[in-house]
Structure I
Amino acid sequence: MNIPAIVWLMLGTILSVFSYYLGKDFILFFYSGIIIIALGIFKITLQYIFSEKASKTEKQKISQQEHYTSCRHCNNIVRKIDYYCSMCGKQLR
């Protein structure tokens with residue numbers, strides 16, 4: 001199970017803030033919260049470093065394949081999976 005980095009940051013912040021306001025009896029929990037915050041920052045840094053960065057040209061290369069074509073007899077728009085034209089009834093393949 002992979003816990004997102006933002007959850008680590010939120011839990012560490014909540015733990016640190018509450019233990020700070022509760023006093024010196026909970027100082028161990030304060031430092032535990034600081035460690036959890038550092039872990040969250042470390043995870044965010046790793047995600048940023050090792051994330052795949054696709055350039056704009058690579059994103060533009062990914063294009064959807066056309067799902068439609070036209071009938072060669074009547075120029076009606078038909079799907080590529082159709083065997084017969086819905087307008088003129090001629091066989092497409």
Structure II
Amino acid sequence: MESKIVQLQIVTDQAKQEMEQKAREVKDSQERLDVAKELLRSLDLEDQERISINDTHYPELLGMHQMAKDAYETAQKRYETNQRYLDKMSLTTAASSK
């Protein structure tokens with residue numbers, strides 16, 4: 001049982017690292033979206049009326065941001081699930097060793 005807890009701890013730590021990496025990717029994609037929005041807003045009205053949103057990278061950035069958010073949510077759920085199992089196994093082991 002102890003080796004399973006150690007293995008689960010390793011997997012949980014890896015899941016946490018992945019979740020943190022995905023959180024950084026979400027933050028980065030949000031910053032890119034914000035820059036793109038500001039760039040569009042900074043154009044004079046004539047240019048804003050002349051261009052289409054599809055003439056910009058904004059749709060691509062939105063797609064990348066959504067993918068980053070989805071990947072983060074998946075990584076977060078994996079970490080939370082692993083952490084719950086680790087907590088339960090640790091409690092079970094502690095209770096049975098008393």
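Read-outs: derived from the displayed coordinates by stated rules, not from any lab. All values reported here derive from a predicted model rather than from experimental measurement. Cβ atoms are built from the backbone, for glycine too; each structure is taken alone.
Say we calculate relative contact order in percent (Cα under 8 Å, 6 or more apart) for every structure; which of I, II gives the highest result?
Largest value of relative contact order in percent (Cα under 8 Å, 6 or more apart): II.
Just checking, which of I, II has the largest value of percent of Cα pairs over 24 Å apart?
Comparing I, II, the top value of percent of Cα pairs over 24 Å apart belongs to I.
I have 6.4 for distance in nm of label points 7 Å out along Cα→Cβ at positions 12 and 76, calculated from one of the structures I, II. Which structure is it?
I
Supply the structure label, taken from I, II, corresponding to distance in nm of label points 7 Å out along Cα→Cβ at positions 4 and 44 with the calculated value 1.3.
I
Which one of I, II has helix-only ellipticity at 222 nm (-39500 (n - 2.57) for each DSSP H run of 4 or more, over all residues; to 500), as calculated from the coordinates, equal to -31500?
Only structure II yields this read-out.
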